[in-house]
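Nothing in this text is a laboratory measurement; each read-out follows from the coordinates by a stated rule. This is a predicted model, so every value here is computed, not measured. Cβ atoms are built from the backbone, for glycine too; each structure is taken alone.
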Structure 1
Amino acid sequence: MHDIRSLDQQELKTLRQNHEELLGLCRSLEELADSLPFAIDEALCREVAEQVVPLLARTQDFEEQLLFPDLDRSAGSCFTAMMIERLKNEHRCDRLAAEEISLTLKAMLRGHCGMTFETIGYMLRGFFECVRRHVASEKAMIHQLISPEPESRMTLA
């Protein structure tokens, strides 16, 4: 028989920290998108290009190994299983987009990017909006998972 457990406080803290780091990355991406094409902060661009893939991968791996199984066990519904599959699919798409963003920003810094600044801006904005929405969805699911009282749980009316 498998050991059934819930996320402990340290794991929840790690998850919250990962989400805050992702939201910080989104702010940096938005700052870069707003700065195109005339006021690009090259240091910020380089930092984002280097950290976008590892940060996203670390967060997604943590969620898929700890959060999603806990959500599935706690809710045990078909709807929850479908939501988890949707989030996993978003993870795959986001990881591919993060890799493309990293490569694009590095090429832009070298002056070898074949895309227009407008296209790069749309790429960055599309990515950070999706990541923000994804984080918000996961936060809502976590709130439902850890709320001890039914009254404190979110309801959609």
Structure 2
Amino acid sequence: MASSTVVSEVYITLAVVIAISIFSASVLGSLQRVVDIEREKTSDLKIKLGTRVDIIFAAQYNDTAVKLWIKNIGVESIHPTLIGNKADLFFGPRGLFERIPYNSTPPTWIYDLVSDRDGDGVWDPSETIEVTVNSDSTLSPGDYYLRYVTYNGVYSEYTFTI
């Protein structure tokens, strides 16, 4: 009888140890996923906080186009693939502005990195891009609104009069 009790206790102990091991492995795996997610969120937040741009000037270029200059005033560089296709530009008369697609048929916009100090083609801090917005119609006199939004949601706004 005593040996039967000992064997039963050994089985119960083994079952408890196995159950605790399985539970611990699943909890530790979940905790590791949480740590990885938080690490990624922190990295994304660091980049977003380091990204700052400022539309420093805008003016009519011709009857159907506007030029604006945007300076990278943050601490993060912006790769060329993120400046155009991954960004958003809104333009139009105040209250009637629209999102303008990048590098397509008018209305459209294109950019040129005009102060690429190190010649690497990357929009580094303190460098400026020149943006040309081509409208599909003649620009009429009035107040116009511009908003440039970077790939990660940081934006700058500018209002000017034609």
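Between 1, 2, which one scores greatest on FRET efficiency 1/(1 + (r/R0)^6) of positions 45 and 117 (r between Cβ atoms, R0 = 25 Å, to 0.05)?
Details: 1: 1.00; 2: 0.35.
Top value of FRET efficiency 1/(1 + (r/R0)^6) of positions 45 and 117 (r between Cβ atoms, R0 = 25 Å, to 0.05) goes to structure 1.
Taking 4.8 as the value of distance in nm of label points 7 Å out along Cα→Cβ at positions 13 and 37 derived from one of the structures shown (1, 2), identify that structure.
Details: 1: 4.8; 2: 3.9.
Computing distance in nm of label points 7 Å out along Cα→Cβ at positions 13 and 37 on every structure in 1, 2 gives 4.8 only for 1.
Given that helix-only ellipticity at 222 nm (-39500 (n - 2.57) for each DSSP H run of 4 or more, over all residues; to 500), derived from a single structure, equals -11500, which label among 1, 2 identifies that structure?
Numbers: 1: -26500; 2: -11500.
That value comes from structure 2.
Tell me which structure, out of 1, 2, gives 23 once relative contact order in percent (Cα under 8 Å, 6 or more apart) is calculated. Could the numbers behind the result be given before it?
Numbers: 1: 33; 2: 23.
Value 23 for relative contact order in percent (Cα under 8 Å, 6 or more apart) corresponds to 2 out of 1, 2.
Looking at structures 1, 2, which one was Cα Rg over 2.2 N^0.38 Å calculated from, given that it came out as 1.87?
Working: 1: 1.19; 2: 1.87.
The structure behind it is 2.
Between 1, 2, which one scores greatest on Rg/Rh (Cα atoms, Kirkwood Rh), for residues 61-100 alone? Can you show the working numbers first?
Working: 1: 1.06; 2: 1.03.
Top value of Rg/Rh (Cα atoms, Kirkwood Rh), for residues 61-100 alone, among 1, 2, belongs to structure 1.
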